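Next up, some structures in structure tokens.
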Structure P
Amino acid sequence: MRVITYGTFDLFHEGHRRLLERAKALGDHLTVGVTTQQYDDGRGKLNVRQSLMERVRSVEATGLADEVIVEEYEGQKIHDIQRLGIDIFAIGSDWTGKFDYLRDYCEVVYLERTRGISSTRLRDESQPSLNLGVVGAGRIARRFVREARFVSGVNIDAVHSRTPGRAKDFADELELGTVHDTYEGLLAACDAVYIATPHQYHYAQARAAIDAGRHVLCEKPVALTRADAEELYARADAAGVVLLEALKTAFLPGFQRMIGVARSGSIGDIRAVDATFTKLVPSGRELEGPDGGSLSELASYPLLAIIKLLGTQPDRMTTRSLRTQTGVDTFARIDLDFPHAIASATTGLGVKSEGDLVVSGTRGYLYVPAPWWLTEYFESRFEDPSHNRKFYVKMEGDGLRYEVAEFASMIRLGTAESYLLRREESVAIADMIERARRGAELPPDSAVMRTSTDSFPGRPGDTIHRI
């Protein structure tokens, strides 16, 4: 029986070896395909740190491969299976279901991951990986673990949740080796943590991790007040660790390209930015007080676009919000005045609107269709349509892998700040959300529309309109 398997095999470790041993045990002859960096880039595998020949030599050194080939393009597997007379295609269980189409050509076997093996301990010390623990066991954390497996040099094998049963189910589903009953236990076992808990826990959990000397990747918003955000970054500096807000849009290649085009002058001077992000959420923590609502849940995204294009120092901010009888804002609009431009950020959890982004300039404008926060396509449009251009930038997966790659790179290089999302920008977003939420607070006696105006610096003046 002839068996074939494929992989990047970057920074070869014991988990890779055991996978090859299991594949070898399925037959008499094992062929191993090692991917080129160009192919890895095309399929969204990020942060590969060794050359192709280094990775090939690592596989050969195991003595498990009877033949090593190079995988260069999408669709090559079908060709290799037929050309080499393969009977069994074997791949890690991370890919369960992904390669079922190969059953038309051979048997497909998904091999269980080796649980409880930390790549951090087993990789060569000159090329250590990042041992990253997950805090929280919700939807975003599940997507994060799957996406992080596309980033070379990152190992996730541990989780902690305030609900132990959820953490166990999470670990079983994603084949993680360790469930920690306490947050302190997780911190002791990891180099860094990814915090994916409800907003009200971010500050305390990030602070505890930083004080324990752990790097922190924290879901947005990193904090609900400017003071808390500033304190976290100051503590991270004092501890010599990386703190990065996991605002995934900032790290997407398409969003970066859009910002570059907008700031290049091709549409003239930017005079307005209008960004909208809404979704319909019937129930859940997003709609529960005191820290739920569209502003805390979604405002980070449109404010990111505004700050990247217009800066962190508006002169004036006006917020209007529609709130439920329990005091949670289900729809809100933040209007910002800058010295030479205006902007609006619209969010909604109970109201659906077109989720686009428009950047208006003195020569033309950029149009980014929904969902603009997962930027893959945008257009520059002009008075003369013959000058219009369309831009396509591929995004892999859910986009989370890009923030993971940046986080790991910052730690490896000893960089305290990423130009993709500077701490000044994270602090400004926290400040604007705090002001918007503070201005929108009302007694929960009825559904109301709240309007507040805030100068920078200053305190809000409020006008209440009942509807």
Structure Q
Amino acid sequence: MTYICAACIDEPRLKELVLLESSDDQPCEYCEGIEPTVELDFIADKCEDVLATFYEVSSQTMAVQVYDQLPSGKSLEATVAELIGAPDEAIEAITEILDFRWYDRDSGEYQYGEDPWFIPSARMESPLSLQWEMIESSLRNEGRFLNPKVAHFMDTVFGGVMNDVADNRLPVLVDAGPGTRYEALYRARVFQSEKSVLDALEHPERFLGAPPVGVGMSGRMNAAGQPAFYGATDVTTTLTEVRPVVGSWVVAAKFSIDRPLKLLDLRLLGKVVLPETASLFDEATKVAAQRRDFLRKFCNEMILPVMPERQDQSYLVTQVIANYLATHPLASIDGIIYPSVQRGGNDCVDAGENVVLFYKAATTVNADSDDPTAYAQLRHYDHDGPDHYFSPAIVFLDVKPKPLWYKKDDLHISPALSLVRDSIEIHEIMSVQITSKVSSVDVGEQHFNH
């Protein structure tokens, strides 16, 4: 047997494991120290587990075996050396142990080939994916309220979101409000007649902002009657998101964010990386990596367009997620940032950003005023005749805002938004452009696969 001590290993977590496992019975083969040692097989066991969990073989592809190209990544010996940081003689011995284990004497073949090379795995299989399918089923069939399965899953996936950073080392929780990139948001509403547009302009804070508590339909991130402000970072995106039909009217306006908010950026959450101090020899790192890879898939699914006939089922899941984030036990999260799929999503350079603010940050100053906050007109009439033309105008009235903090329906609401009064635009929808991928349908039995 060959023995090695913790002093001959650089990897911090593996060094700890060696100290826990070691004994004073045998001297180290690679140094003159007197520290406790472990069998080299113990190190080989740990390396084998890490290689099976976090790496994949790159030397068994057709490009390598048929066309004799150099494999990607590093050889087994170089990979083990990088993993543990030990003397060259120890690395060579560990490599020999692994080669011996991976050789099948019945077939005369090696598990990973005679000279295996390794690259980090692009994605790990995560048990969270299966759990998520069960959670979706539970939400739809067993109930969304006081569901322990859902609560445990949410804690597992989102409980530590306040510590997550993306591959650009930016935190996934983004600042919004004065002095930040997200100082203001645009919001649009669709109206079917000039009369309804005029009514909205006489109380724009209410009709263009988020609906008050108890009013409004359910959305991707809110249940019916629960306030939520669906906005975007530019006018074009917010117009696209409301999907207006030809002949309708869309009123868009800008809302300033008046106090600091924290938003969860789904694009960054889908690019979460492991902490720089994470050790591949730590069981917790495996769990973290599985969560990371689940989040990549999950965040993409969260922003996919939902067909109208499936809205009730699909929105149920995203609403529960939003509700958990809004009441996160450790992080104060006020909303979510996600790309606009209506403008091309992540794959489109010009895609805008959508932002939904949860109920605690969705209220606009003066939205709860019982009286109109403005006088408006849409058409200008000539004094000398019946002629008139479309020329919208608005005069804001002197309305005393309610206190900054007030109670409504047992919810303490602090208005976070203010209407930017000179930003209101009215869009009469004249046409709608469609971008599509076209596939022609072949005619003839010969095209079918039998």
Point to revise | Of the structures P, Q, the one that 107, 66, 42 was derived from, the read-out being Cα extents along the principal axes in Å | key: Q
Review point. When you work out FRET efficiency 1/(1 + (r/R0)^6) of positions 47 and 279 (r between Cβ atoms, R0 = 25 Å, to 0.05) for each of the structures P, Q, which one comes out largest?
Key: Q
Point to revise | Top of P, Q by distance in nm of label points 7 Å out along Cα→Cβ at positions 207 and 239, largest first | key: Q
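A short reminder: the numbers here are calculations on the coordinates, not readings from a lab. These figures come from a predicted structure and were not determined experimentally. Cβ atoms are built from the backbone, for glycine too; each structure is taken alone.
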